[in-house]
Every structure is written in C-alpha cells, then in structure tokens.
Structure I
Amino acid sequence: MRIEAVALRYRYPRAASEALRGASVGAASGSSLAILGPNGCGKSTLLGALIGNIAPSSGRVLLGGRDLATLAPRAAARLVAFLPQFERMSFALSALEYALLGRAPRLGAFAQPAKADEDAAYRALEGAGAADLAGRRVNELSGGELQLVRIARCLAQDTPAIVMDEPTSMLDPAHARMVADAVRALAASGRTLVFSTHDAAFAAYAADEVSLMRGGSDQFRGPVAEALEAGRLASCFGVPFGAASAPSAFFR
C-alpha cells in the first residue's frame, strides 16, 4: 500500500512558526522511506500527520489512494501501525501480552482476544526476531529487545504500512543493526515502512529512499546514494559532512 503526504502545513497552537511548511513525502508498497533531518525539523509532526494524530491545516495524507481525513480511526488503524519514539510501560506485561495489544483494532467493542489473536501475536514476535522473548516481562528487557517487541506489536496489528518515529533512538550499534534488519525484512515482505531518524548510517542501511527535511519542508527526496551525498547532508543539517569508503558488508 502506498502511503503519501501532499503539501502538508501545520502550526502548533501559540507557536511562532509552522512546524510543517508544505512537506510532501511518499513511499511505495514494499519499500522503506527514511525521513532524515536535524532535531526540530518537523519529522515527528510529519509522522503524526501520516497516522492521523495531527490534522494538517492544508494538504492531504493518502493511504492506498484513500484520504486519511475521510477514514474512521479504527479503519485507519487497520491500514497503518505506529511505533512512537517513547512510551511508558505501566504494567509488567509479558512480551507476548504486549504484542497482543496490536490486535485491538481487529477486535469488536468489549471483545476478548481469541486463540487466533494470540497466535497472530506470537507470529509477530517471530517476524520481529523476538520469539524467544515471548515469556519475558517487558520491564526486564534491554532497550534493543524491547524495541523488537514493540515492532512485533505493530506487526500484530496486521497493517500494510508501518510508521516509526526514531526507531533506534538511544540504542547501541548492535541493537540498531537488529532494528535495521527488522525494517528491511518487513519491507521485503511487502509492507510499506516510513521512519524518521537523524542517523545517516541507519538510513543508508535500512532505507530504499531518503527524504531530507529541514525547517518543516522536504529539501530532497530520492535514492539513498543520492540523498546521502555530503553536500546535501551539509545543507540539511547545517554542518560539514565528509565522504569516506566503508566496508561493502556495511551496506546491503
């Protein structure tokens, strides 16, 4: 399912300037798009608009050609799942119970999860490479392990598209690699992935295309090799970038 934002504008209440200034992005089915840019450039606001948490003052979000503004919340939740950057763990759920939360949009009012939902949650853990964590409590997991379980919750939602806000925030390189591998596997399975990051290396490894964002608008969108050119990155982040050869195994 293609996910697309067209000329989005949005200003937070009492803000001096717009957080989004005509931002446009698009990701095709079975591909991964990285939204790359400095802190405060509007990445999280853009993702909030893509999932319907923020209503832009102008522009449109299209999910498989359908205008998000015309969809009921439950219908939208069956098309796109969301991985927030932060969330509080209020209860010591097992990883399996936590992944099962992703089935909520598939259940009727006051309905209890059925065996089929539990099976779907376990398959989601397998798909995220976290099946061995099923019986562990989420408050006992490492940051990388927890992130894989959170991705499994998105998988259990069984949507054609997944949006992720800074999925490797505060992770060490090994766990960031685990998350990057999960993102690539999800895209290879046919899902559409859109994620924000300020890590150019993660974008290079996990994304098919990159949208460079600054000041609430997209500066450039294209294949990874073109988007991550040193001059473009310098313009986006406002600091010099250099280019150096990396081991071929680092990239796909």
Structure II
Amino acid sequence: MAFNRRQQRILEWIRRDGYATIDALAEHFKVTPQTMRRDINTLCREGLLNRYHGGAGLPQSSVENIAYPARQVLNHEEKRRIAELAARHIPENVSLFINIGTTTEEIAQALRRHQNLRVITNNLQVANILCENPSCEVIIAGGVVRHQDRGVIGEATIDFIRQFKVDFAIIGISGIEEDGTLRDFDYREVRVAQAIIAQSRKVLLVADHTKFGRNALVQLGHIRQIDALFTDRPPPPDLAAVLAEANVAVHVPDAEPPSAP
C-alpha cells in the first residue's frame, strides 16, 4: 500500500523513538487528533504499528523489548496506579530488592516517603529516585551497566545479590503466559531476577495488563514463585485460574480501597 508523506514521516518518527502519543503527533504535523488517529489506524491495519492507549508504537517482538524511552511513557498512568497500590503493601522498616523496569521505577517513586527502608537494587534509576529519601539506605549491585536503561547485570551482579536475604522483592516482567510462565528478553537480566527471587522472603510482581499473554524469548520462572501480583486489570480467565491454583494474591487498584494496608 502507498502511504502519503505524513504517514511515512509518522513511521520514521515511531521507528526512531519506539512510541509516540496521538497528541504529540497531531501537534507536530499540524492536524487534528482525529486525522492523526485515521493515519495511525491505516498504518496499524498494514501491521506496521500497534495501537496503545493514547498513542502508537512498533509491533511487539518476542526477541527484542520495546525501547526504554517508549516504555517510560507507555501505559504510564496504569503503572503509576499499580505502584501506589503496591507501595501500600510495603511496610516501613524493611529490606527489599527492586529490579529493572519502568514499573519498578514507579514503585521507587511511590516509596519516597517510606521510613527506614534498606533497598538493594540493580537499577540505577531506582537508586537515583530513592536517594532523595534521607531515611532510605540504598545499596547498588555491582556489574555491567546496560546503556539503554541503566540496569546492572552480569555474573558480578548475581554474586552480589546472593549475599543478602531480604523481606520483600519487587520485580517487573515483560510477559506472563496463560500457563503462568514468566518471560523476559535479556538472559543476563533474567538470571539476576532469578537470584533476587531466591534471596527474598516475599516476592511481589508488578505488571500492567499488556504483559498478559505477551511473548518474550527467555523463561524467568513461573507464577507459583510469586506471592502477589499487582496489576491494573483482572487477569484473563486461564491465567486467573493458574494464579488461584498457585495461591497468588492478585491486587487491582480499582478493586481495593485506598486504606488497604
């Protein structure tokens, strides 16, 4: 199919950045949001883009994650609500791991007023956020810094993590299959996450609804290794049955009162 000049430039923009909002595209190209939605819908019908709430991005791949700048804005409001709920389930005066991910970074934002936390993280973004809390001690894992998102990975990271046993782990994930398999893209990041799970007394998984049924290359583990899932929508029926069988608590913001402990 032949595309007009504007549609070609929309593709170039999103291929460069990974994601763009309808409002930003409409303002840039000096057209109405309705016109921009029609252009986006045309490109989506051809399989060149995927529609997301408020914007569009590149089609998802099972071998490569969405670019970090795109993930920072993709489903941001949903991630913020998940983070606020999960933070209410973290008491003060505890130790915890926080791993790599844009949702876990929102968790760090939500924990900035907690008192007397000891946080071990392989995410430099998380460390930077929680350093603003004077009562929070932040311990950064050693290893190789991944340029695109400042995540720390590698054998040295795993060795470092294994020194500790913490009260809570907060982990993100790229995909949850209907049978409960947890998947991600970078095997080095996965190995660190596996060590974090093994060294934690309670594991909280934070994932928005777009992770349900999403494919990714590397198996991290299974949902039965998780104590609680925090998400923005109820899981699909098959996954819900697996969660119930594994006795995993599921927390959804709209289903819990603001005063939940």
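Just so it is clear, none of the values below were taken in a lab; they were calculated from the coordinates. The model shown is predicted, which means the values in this text are computed figures rather than measured ones. Cβ atoms are built from the backbone, for glycine too; each structure is taken alone.
List of remarks:
- The maximum of distance in nm of label points 7 Å out along Cα→Cβ at positions 16 and 200 over structures I, II, that is, the highest value, falls on II.
- Mean count of other Cβ atoms within 10 Å over residues 112-119 derived as 16.5 - corresponding label from I, II: II
- Label whose coordinates, when helix-only ellipticity at 222 nm (-39500 (n - 2.57) for each DSSP H run of 4 or more, over all residues; to 500) is calculated, return -9000 (choices I, II): I
- Identity of the structure behind 52, 45, 33 (criterion: Cα extents along the principal axes in Å, calculated), options I, II: I
- Origin of the derived value 16.5, 53 (Rg and Dmax of the Cα atoms in Å, for residues 40-119 alone; candidates I, II): II
- Structure (I, II) behind the derived value 26, 21, 12 of semi-axes √(5λ) of the Cα gyration tensor in Å, for residues 32-175 alone: I
- Mean projected area of the Cα convex hull in nm², for residues 80-135 alone from the coordinates reads 4.7; which among I, II: I
- Test item: mean count of other Cβ atoms within 10 Å over residues 104-111 calculated as 23.2, pick one of I, II: II
- When mean count of other Cβ atoms within 10 Å over residues 144-151 is calculated for each of the structures I, II, the largest result comes from I.
- Per relative contact order in percent (Cα under 8 Å, 6 or more apart), the highest-valued of structures I, II: I
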